[in-house]
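Only the coordinates and a few stated rules stand behind these numbers; no lab work does. Every value quoted in this text rests on a predicted model; they were computed, and no experiment measured them. Cβ atoms are built from the backbone, for glycine too; each structure is taken alone.
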Structure I
């Protein structure tokens, strides 16, 4: 299994910053590819290198279960239409433009499987915002506007068998039986994954993990 060269990724992210006050870098990948882990490691290394960074997950813009139920989407949770894409777009614009005060962003609590408001702080000193999610390269509106707010988008690529096994394990960890987890991966996660994978060629960088 290849290991991403974090030193090279830190150097590339830092080079994007240039003279601008704040850079917004996107990390995309299919469900279970490891994009969250990579984003966390990258932010930690950027901070250690003297480049203040913050991670802002797209998952904070999951619609809550009550909103999904109202829309008949509860059994499609994780599909592109189950996110508040316009809210996410507005936040990306805020973190780029509002640099003189804290900008608070939502996160996602996996033990609850729900978004949580205002748990991520993007403070004025932050130079690089790393945001990660499934649909940063999607073609449906308003996702192209999301892409336009990102200086680069990196695609995290993982072997399909390992990615699917990781997804099943995640669902089991958070309460599903193994049969339920496998059924959910087959019916929900995989169609979403194929939609994401179809846009891999649009990324600025593909990172094999």
Structure II
């Protein structure tokens, strides 16, 4: 069973792993120490999100357009944050979709479904049970057998175990947040708006590209 990870305990992990430095007015913080990236020959951008976060939902249309226009040397990675049991259930849905290769097919619709349910206080539509998620995936062209196999797979279980530690490595305590090349973090409060957040990410991507 997924143990509940409170925001307070995550903050403790964050302090152990990461500290920040921020230039006044920069709209981002520098991670210390910088974290290794998966692709050393590319500039890596990680988005931390939760399907139930209204700010992530508002960012998503802007983010999708932005991602389509990223330079070829940029690797964009989505990373569900796991701050509670509910967040974990939604993270498992994302990792299941990733395992099945259907993220692009279900991502927006899953966001829409979760947000609609949370805003209407509809307990039956929050996608927080395996049965609800299975029904959703089947409606999007995934067979029941394929869903069940992926949902309970070793690969998905491994990503679920790793997710809290990944967020802690970057000092993430809220979403949405963007990590640029393992060195910088920006988010709405730091940047001032979602639009500015992406502008700052563009600046940092350019800076890191020139270094490479």
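Which structure, out of I, II, was FRET efficiency 1/(1 + (r/R0)^6) of positions 68 and 84 (r between Cβ atoms, R0 = 35 Å, to 0.05) derived from, given a value of 1.00?
It was calculated from structure I.
If FRET efficiency 1/(1 + (r/R0)^6) of positions 132 and 196 (r between Cβ atoms, R0 = 30 Å, to 0.05) is calculated from each of I, II, which structure is the one that comes out at 1.00?
The read-out was computed on structure I.
Suppose distance in nm of label points 7 Å out along Cα→Cβ at positions 52 and 156 works out to 1.9; of I, II, which structure was it derived from?
The correct label is II.
One of I, II was used to compute FRET efficiency 1/(1 + (r/R0)^6) of positions 36 and 140 (r between Cβ atoms, R0 = 35 Å, to 0.05), and the result was 0.95. Which label is that?
The read-out comes from structure I.
Where is volume of the Cα convex hull per residue in Å³ largest, in which of I, II?
Sorting by volume of the Cα convex hull per residue in Å³ in descending order puts II first.
-11000 is what came out when helix-only ellipticity at 222 nm (-39500 (n - 2.57) for each DSSP H run of 4 or more, over all residues; to 500) was calculated for one structure; which of I, II is it?
Value -11000 for helix-only ellipticity at 222 nm (-39500 (n - 2.57) for each DSSP H run of 4 or more, over all residues; to 500) corresponds to I out of I, II.
When FRET efficiency 1/(1 + (r/R0)^6) of positions 60 and 180 (r between Cβ atoms, R0 = 25 Å, to 0.05) is computed for each of I, II, which one produces 0.85?
Clearly, the read-out refers to II.
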